[in-house]
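What follows is a set of structures to go through.
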Structure I
Amino acid sequence: MRVIGIDPGSRVCGYGVLEAQNGEVAHLASGSIAPNAALPLHERLKVIYEGLLKVIDQHRPDVMSVEDIFFAKNAKSAIKLGQARGIALLAGSVSGISVHEYAPTKVKLALTGRGRANKREVQNMLSKLLGVTKWETQDASDAVAIALCHIHISQIETRLGKEFVQPRRKRRRFTLDDLPS
């Protein structure tokens, strides 16, 4: 299985391509697409879209995994991030590959065992697992982490079943004491 991971952004979009065969994972490529910051947003999104299509065409992945939206303090930044995510999702859809989304905490948990790990810890774990010592950008290493997360989760789902992997939600159980008398 060949997976492309995408760390979307309107200024820098990271990508990473991994291949998993017979329990082994190989790092094929990683990098980032960084349009000129002076361009208007719609032009930057176009550059990112065309760059992603080029990477997809070059490496022919079977699956795309994209970082899901996280809580942002600045609404304007969150909207721009959402637009960049939309471009990544569109590139995957137009290319005919299946697209999966993972929350940043799930990616960190799958790689380091801690959902609140910092970027340095994630990079160290990636270096140990894949043998890559130098990353072009943090966005590239984040994208590789997203791809590796998909590989790990899909292997677990294959072995144990999808329903086992889904987190259980805690529900408040009501009792007769909760009803007004």
Structure II
Amino acid sequence: MSFFSPSPWLLRWPQALREGATALDLACGSGRHLKHLAAAGLRVTGVDRDEAAVAPLRSLAEILVADIEAGPWPLEGRAFDLVLVTNYLWRPLLPHIVDAVAPGGWLIYETFADGHQTIGRPARPDFLLQPGELLRACAGLRVVGYEDGFEGAAETGRYVQRIAAVRDAAETGVYQRYMLD
């Protein structure tokens, strides 16, 4: 996996990338995922505090420059068909992130997990998910996929936790199919 290519975890769930759907790429950085989502035909909102990093993305998406750790949640009252978070953790935001998933929408979240401190950075417990933490944070969503472990070679691998979860649409008597392949 290249640092510049989309996460395989995002690519694992193509059914979450519906053309015309709304997507939030939280802590989007220089936009490796934002670019992929926009190219797939999603209407993307990217949020990051680094003005220089997101400036080139303004032609692709709605860009919000915000320090989401120190300031107010900039997306109050908004919901998205896809909420994507990769390599980012700020625990006080977890309820806001889950609330931003629209009915029928997806949360795809992947970041470093406890154990990573033994091989590299991030190493502070503030930035490492504890076992089962994403599962607890996603209470109220339907978990479609979850992983917690080590991936890659011993020298270049990482400890990660990742979840794909959906917010069930309103009760209609029709069940969504969350395809696993």
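Just so you know, all these numbers are worked out from the coordinates, no wet-lab data involved. Because the structure is predicted, anything quoted here is derived from the model rather than measured. Cβ atoms are built from the backbone, for glycine too; each structure is taken alone.
Taking semi-axes √(5λ) of the Cα gyration tensor in Å from the coordinates of each of I, II, which one would give 23, 21, 17?
II
Ranked by distance in nm of label points 7 Å out along Cα→Cβ at positions 45 and 157, which of I, II sits at the highest value?
II
Suppose relative contact order in percent (Cα under 8 Å, 6 or more apart) works out to 29; of I, II, which structure was it derived from?
Label of the source structure: I.
Upon calculation of helix-only ellipticity at 222 nm (-39500 (n - 2.57) for each DSSP H run of 4 or more, over all residues; to 500) from the atomic coordinates, which of the structures I, II produces -3000?
The structure behind it is II.
Work out which structure the value 1.1 belongs to, where distance in nm of label points 7 Å out along Cα→Cβ at positions 117 and 141 was derived from one of I, II.
Source structure: I.
Check the numbers for distance in nm of label points 7 Å out along Cα→Cβ at positions 13 and 37 across I, II and tell me which is largest.
I
Taking percent of Cα pairs over 13 Å apart, for residues 21-84 alone as the quantity of interest, name the structure among I, II where it is greatest.
I
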